[in-house]
Structures are given as C-alpha cells and as structure tokens.
Structure P
Amino acid sequence: MPRILVVDDEPDLVELLTYNLEKEGHSVLSASDGQDALRSMEGSRPDAVLLDLMMPNMDGFQTLTEIRGRSGFAGIPVIMLTARGAVEDRIKGLELGADDYLAKPFSAKELILRLDAVLRRTESTGVSGVLEVGPFRLDREALRLDLEGQLVELTATEFKLVLLLMQNEGEVQGRDYLLREVWGYKDSTLTRTLDTHIKRLREKIGEYADHITTMRGVGYVFHAEPEGEGDE
C-alpha cells in the first residue's frame, strides 16, 4: 500500500485528498507546513509527497529544497500543488526538483493519474541488468546512474528520462513522446516540464551534459560521445 504524505495548511483540502487517496488504496499521512512534513518523513518515509506551495513557517519551495538536499529523501517523488497561475512559479518548482505540479483547483481524477504516474517511475523498470552507453552506466533495478565511478543522485523522473534517451542513443526523441512516456501528458503545447527537467539533469551531470543535444522545436537526442555544448 503506497504511503502518501499530503502537505497543505488547508484542513478541508487535506481531508478531501485523504478521502480520495484512501479510496484508491493509498495510506495517507498529513502535515500542515514544511517543518511538520520533514519531521513526519523522518519518522515514516513516504512513497510520494503532495506538496502545497503557499504555507506558513516553511513554504513549498523551501520544503522541496530540503527534501532534495537530503540523501535519504532525494529520490522521493514530489508533486507540487499551487494556487498560483504564474508560469515562473511552476518552473521554479521543477528546477528545484519537483516531479510534476498541479494548479488548484484540480480534479481528484487528475491528481490520482499524476500520482500513479510518478509512483510507477519509482518501481523497477522490469528489465534486469545494467545499461551502458558511453560513460553512462544505468542500473535498471537499483535506479542508479554512475558516471565513470561518480554516483549521480537522480529522482525517479530524471532516471526514467535518462533511460529513455539512452535506450534510443543517436535517435531524436520528440517532445510529445517524452512527455507522454515519462509524465503521461497528452497535450504538451503549454508545458515547460520537459525543458526544465533537461536543464536540471544537465546541471547534475556537469561535464557530461554535452551528451544530450537539443533539437530545437523537435526534442532531444542522447549521444554516446559528446556532441558539443548542450543547449538549454
């Protein structure tokens, strides 16, 4: 039974989310702010976090930064919940490591679909063994990336994105395909999710960023050998 931590300072919303999540077979924990959430995670590690942006004491951005900065929590999927409509806020959340976001108000059905999608990314890929392309070494069971002896901490979403690119080395992967396969999006026209994740991924792999090339207006391609400086 997946354990979901709901972090929001609106009791009515927490109650509604708890009802819908439990109806789908999830176990639910709740916290009213970021500090409370971190204490809860120390006591009982969740399988995913639904994190509100605007909260007292410690807001969603600060809380997400803390989660991604702690090795024991770094890989836990996080979906941000926000009433803000500004694209900048959504991009900032993704840049800080959110796996996805939902703008309030949202339907319970959409929330469950997004949550199920991020939970699937944390599971084994179903293929045993290690995938090696150039200096990249992916352990598909342990969900680990090794770059010439250097372990890179990835979220489940980042791992799925790298895996898809590596499995199709040298071939351009279209934006629509990546958004559908990794995030389950049907319409990619208005989202910066993919671009922001690629930017964060390039920052994490540092000198190896040149292995991922942008095909403007089309998508991205992974190369076994670096192809020049990666575009953002």
Structure Q
Amino acid sequence: MKKNKTLKTKAYRLKNGQSPLAYMLSSRHSLRSPLLYFDEEAGINRPLRYARNQKSPFEDEQDGNAILEPVVFEDGMLVVPRENQVLQQFLHYHPSNGTLFEEVDEAKDAQEELEIVETEIEALIIAKGLEVDKLISVCRVLMGNHVDKLTIPQLKRDILIYAKTNPEDFLDTVNDPMLELQDEVRRFFLNGYLVYKNNNKDVYFNLPSNKKKLISIPFGEDGDYTVATFMQSDNGLEIYKHLSNRLKKDK
C-alpha cells in the first residue's frame, strides 16, 4: 500500500534580503502579468490562478466558482499552513519561484552558513600564517601601494580584517598563480618605471630613455592585472625581464 505524502507547513521568503512591510505576489494569469507553467507531458503552457476553494492551482482544472485571494508576503515572509495545499502548489509552479522568492529550507540554510563560517576560518588561518614577503605581496595586491608605508604589525592586522570580511576574495588572491607577478607589476608603478595616463586608460614607460606607450587597458578591466597578463606574453616577456632586473638593482 502506497504511503501518503507527509504534508507540512511551509515558509517562503523574498530573495536578496527584501523585507517590505507587504508585498503582493501576482496570483492569476493575465496579459499584463502572465503566470504560465509549461507542462512537459502535455506540451502546453497552463495558466496559474490561486483560489483557495479549488483543488488545483491550474485554471483549466478549476470550476466556475473560484474565489480569488491575494498572496501577500509580510516583512518578506509568507507562511503557508499544511491545510492550504493549493497555495503551496501554486507557489511551487509560480514562474517567480527561485528568482523573486524561495521556499525556506533550514537544512540548506545551515549548510550554506556552515560553508561561510568554514571559509572565514580557513582564510583567517592562512592570513595569520603568511610569511612576511607574501604578506606584503598579498596586502599590496589587495590594498594598493600605500601598504609600503605601514609596519608589519599593521599589515598583519589589516590582512586579518580583510580575510574575515572578504574570505573568498582573500583566498582567491593567495592561491592566484599571478600573485607574485601582480605584486612585481605594482612595484614597477611604485618605482616609476610605468605610469598610467589618459584617466588610467593607457600605460606608458617612464624610463630615462623610453617614454613610449606600452598598452591600453580594455574598458572595465583591472589595469595592474592587464599589465601582468601582458608581461606573460611573448611580446611582454623581455620587457618584464628588463623591468624586473632593474627592480632588483634599485633595491
């Protein structure tokens, strides 16, 4: 004998932290607000309509006595009791499910929160154990050239704060194979070998015998990262070696 599915009260919330005092969800299909569910088996779009006195959320399965009710999220939340299965089904099939709102899943929320905490802990442990040279490199890439004016204790404090508030960005930077190259590029600028011009759109040499343009920065791209990428290319490798040797001599 087949067991009946266990019915339970479900909670739903607006996504992206939205919590207006009241938000009315579209509850019936219309030309202005189409609510259609594509039925794979039938191969047709079926209009949705919420009516509590009906047994189905599909308009083509409802009778002519449908009593329409608004669907309202209060403070960003909507709790639907187990007795109101038609509303739970309506929300399940609603085209905004997963984009505008979502069902609250406590187990999933706990897993996501656990992953966030574990990532933060991992970032803090790595930040705390950074060698001085790598600490300076990471700080320079993440925070800019002004870090050269800070003491080591200040850098350790700042990187721990950064790792706590931006753990994923910190870990991506620490594990980026381009980290050391990016740090060198920043020092090329810091030492005046390279300069930005034209509102940071172009990079020029700033050497006694060379003031020529090096490259242009594509719109929306990070300048230092673009230069570092260029330095890895066939055209940029000799330039990188020259500037890197100059950097060592000027230490």
Structure R
Amino acid sequence: MPVVELLVLGSAGLLAACVSAVAGIGVGLVLLPVLVLYLGIKSAIPILALALVAAATSRVVIYRREVDRRVAAWSILGALPSTAAGAYLFTLAPPVLLTRLLGLLLLGILVGRRLHLRPLPMRRPVAFLPLGIAIGIVSGLASGVGPLLAPFYLSYGLRKGAYVGTVGAMALSMQLTKLAVFGVADLLTPRVLAYGLFLMPLTVLGTLLGKRLMLRISERVFVLLIEGVMLFGGVALLLRG
C-alpha cells in the first residue's frame, strides 16, 4: 500500500465517520468517491462495506439508549432479503448507470426538501417495512443510500441521537448482509480485506469524535448538515458515474 494512498484514504475515512456520527449519514458519500478513484468500483464497494460495519456498530453502541427499536426492527426486516438480492446483482453487472441514478435521486430529494415537499408521513413503525425493502435493493447495488432514508426518518420525528442510532442499526444489518454475499462471490480478496481492516478503526475513531461535536450543534444545524451531505453525495455520485 503506497504511503500517500493510505494517508488520503485514512483521512477520508476519519472525516466521513465524523460527519456520519453527527448526521447519521455520510461515510459512503464521502469515502466512496475516494475509494473508487484509487481502487475501482468493484473493490471500493466491498471495502466500504467493511468500513461501514465498523462505523455503524460504533454508532449503535454509542446511541444504544436512543435507538427506536420498533422502527429499526421493521426497517431491517424489509431490508435483509432485498439487500441480499441487490448485492447479488452487483456481482453480476457494473453499477455505473445505477450510481448516476442514485446521484440524481439524492439531488431530487434535496430539491424536494428545499421546496418543502414532504414524503408520505411515517406515523407507525410498520411503515418502515416497505421502505426497508426499497432501500435494501439500492444499498445492495451501490452504497451511500443513507440520505434516501433521511426524509422518512425525519418525518417520523427522529432527531440527533435517536436518528443516528436507528439509521446505524439498519445500516449495520445491510452491510453485514452485503459482506456475506460478497464472500460467497469471492469479492473479499486479500487486497479488499487489507484496505477494509485499515479503515475500520479509523471510522470508529471518527465516530467518537463526531459524538463530541453532536453535543454542540442545534437541531437546525443538524438538519442542514444532512442536506449538505446529500448535496455533496449527489454531485459526487454523478461525477463518479
């Protein structure tokens, strides 16, 4: 591993996890374009899955008392089978077109929020079952789908630690499912595992740093940060595609 490459990827992983600890999203959106630039899409997605397992686990542990367990359970129930299906499709086809569509979708959601267009209100936890199914497919095919969840979790009323921890629980289940599929498909090569293991402790450290920042920001800044990550992720995915 070249030293400069490790420094760039390590810095990106630390920053991404710090942002994610505050906004609940961001590891994939910040880190994925950097991974693709250096390693290519077929290695980037499995490496990112390993980093996301560490980041999501640390978010769940840190905010475990605030996780909405009913919302997380219904989300995961829908997401597990569809994530496996999406990850299997990823092993068969190049996801360039899918990443461009994901970028457009993120920007569309952001525009909708700015125009005060709202998704269907999520009043009951069971409403997250079909959402989990839809998000699982996209997560299996690509990554960085956290912002797609944001409007729905926010409309349900989750904020700050409850939002970050609940989204983290769903993310953890999806990434573990993806890793299982990638392992069967022989995508977890020694190179992928080496980079993934290098990034995992950095994402945990970034999460711990992000929690300290979380205590200092207002709810308005919290929502603006989510929208900023969505803007960055949408543009980055379009350029990467």
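Name the one structure among P, Q, R that semi-axes √(5λ) of the Cα gyration tensor in Å, for residues 121-216 alone of 27, 21, 8 was derived from. The structure behind it is R. Cα extents along the principal axes in Å computed as 88, 41, 39: which structure among P, Q, R? Source structure for this number: Q. To which of P, Q, R does the computed value 15.8 (mean count of other Cβ atoms within 10 Å over residues 41-48) belong? Structure P accounts for this read-out. For which of the structures P, Q, R does the calculation of Rg/Rh (Cα atoms, Kirkwood Rh), for residues 17-152 alone return 0.95? The correct label is R. Of the structures labelled P, Q, R, one was used to calculate distance in nm of label points 7 Å out along Cα→Cβ at positions 33 and 81, giving 2.5. Name it. Comparing all candidates, it corresponds to Q.
Using helix-only ellipticity at 222 nm (-39500 (n - 2.57) for each DSSP H run of 4 or more, over all residues; to 500) as the calculated read-out, with -13000 as its value, let me know the right label among P, Q, R. This figure was derived from Q.
A short reminder: the numbers here are calculations on the coordinates, not readings from a lab. If you're wondering where the values come from, they're calculated on a predicted model, not measured in any experiment. Cβ atoms are built from the backbone, for glycine too; each structure is taken alone.
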